[in-house]
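Participant: Each structure below appears as structure tokens.
Read-outs: derived from the displayed coordinates by stated rules, not from any lab. Quick caveat, the model's predicted, so the values are computed rather than measured.
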Structure P
Amino acid sequence: MKLIIASNNKHKIKEIKEMLGAKFDEIVSQREAGIDHETVEDGVTFMENARKKAREIAEISGFAALADDSGITAHALGDRPGIYSARFAGRHGDDEANNDLLLASLSDKEDKGAHYTCAMVLVYPDGTAVEAEGYMYGRIIDERRGSRGFGYDPIFVPDGESRTVAEMTDEEKNAISHRAKALSLLLSRL
């Protein structure tokens, strides 16, 4: 069965392909499938946004579609940036500016606790859907460390770790990440 990942985020696509490679005959990104479509993410939760993206791409393509919506929430900020993680500083996907704003927003806060959330939805061509959520808990540190990963990875240290996610190998990250946990749960529900 062919699966289209309802994303053009090269980092997410790489992680998902590595983890799902053996489960589908072919896995392609939205771009690789020739689908030029941008879902309006107007949901108020990660799950609503993931559900909408997966349904739209499944309907457009006629193939199974997998979408995720994910981000980070800082507990001291009333769980912001949340669904606005990718555009927290105003421009979508500006990791440096997003990290700068999160660090500045937390600079006077004692509680640096945070967690990543990943909502994942797989929609088949007949409209049947399978959903899962995964979480990775930890804390925000005051300086960037590491050169791997993307997003907030250079300033996030998972519980039980001394390294940031950006200091971990792909294999180490995929063993504990919110996306890995959501994928694992989703696969158990197939």
Structure Q
Amino acid sequence: MAQHSTQSHYPAPPSIEKTETHTLSVIVDNEPGVLARVIGLFSGRGYNIDSLTVSETEHEKHLSRITVVTAGTPMVIEQIKHQLERMIPVHRVVDQTLLGDGIERELCLVKVAGTGEKRVEALRLAQTFGANTIDATLTSFIFSLTGEVKEIERFIKVMNSVGLVEVSRTGVAAIARGAEAQ
């Protein structure tokens, strides 16, 4: 009897890797052009940046922290980290997502316009979310909310139903738990 091969003559379907979102902290020298070079790495290779914050964090050492939220397959995320680590002004790259249990927060300012019942509902919803009213006129409010990205997204979504006019967001700030510096 002839044996049949179970191997197909057709190529295997490509494996589809899931896209993951990662928060990276990039510690760099605080000098002109560093942010442009880091961002250039992303744009030059077609990587997207979902969120970006930067600030000097160690004044005496002239160091800044660039916090970047990006998405990609695990292989792309590793590529991004390795390419960042090879840049001259970069001291270290910390993948906050892999550290787990870190703290991530974002600040948003939300302007809502409305009168009557819409105005009352906007104020009630803001209080429910713990947002602060930082400006009020007879026809509008500006609310401030700090929280996790998902909470910010939910707040913006509900404010849409009561007269959302404008949103300004800071981007994610992230830090690892524990006594050690990352």
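Participant: For the read-out relative contact order in percent (Cα under 8 Å, 6 or more apart), a value of 18 was computed from one structure; give its label from P, Q.
Facilitator: Matching structure: P.
Participant: If Rg/Rh (Cα atoms, Kirkwood Rh), for residues 43-130 alone is calculated from each of P, Q, which structure is the one that comes out at 1.11?
Facilitator: It traces back to P.
Participant: Quick check: 86, 59, 33 is what I get for Cα extents along the principal axes in Å, calculated from one of P, Q. Which structure matches?
Facilitator: Matching structure: Q.
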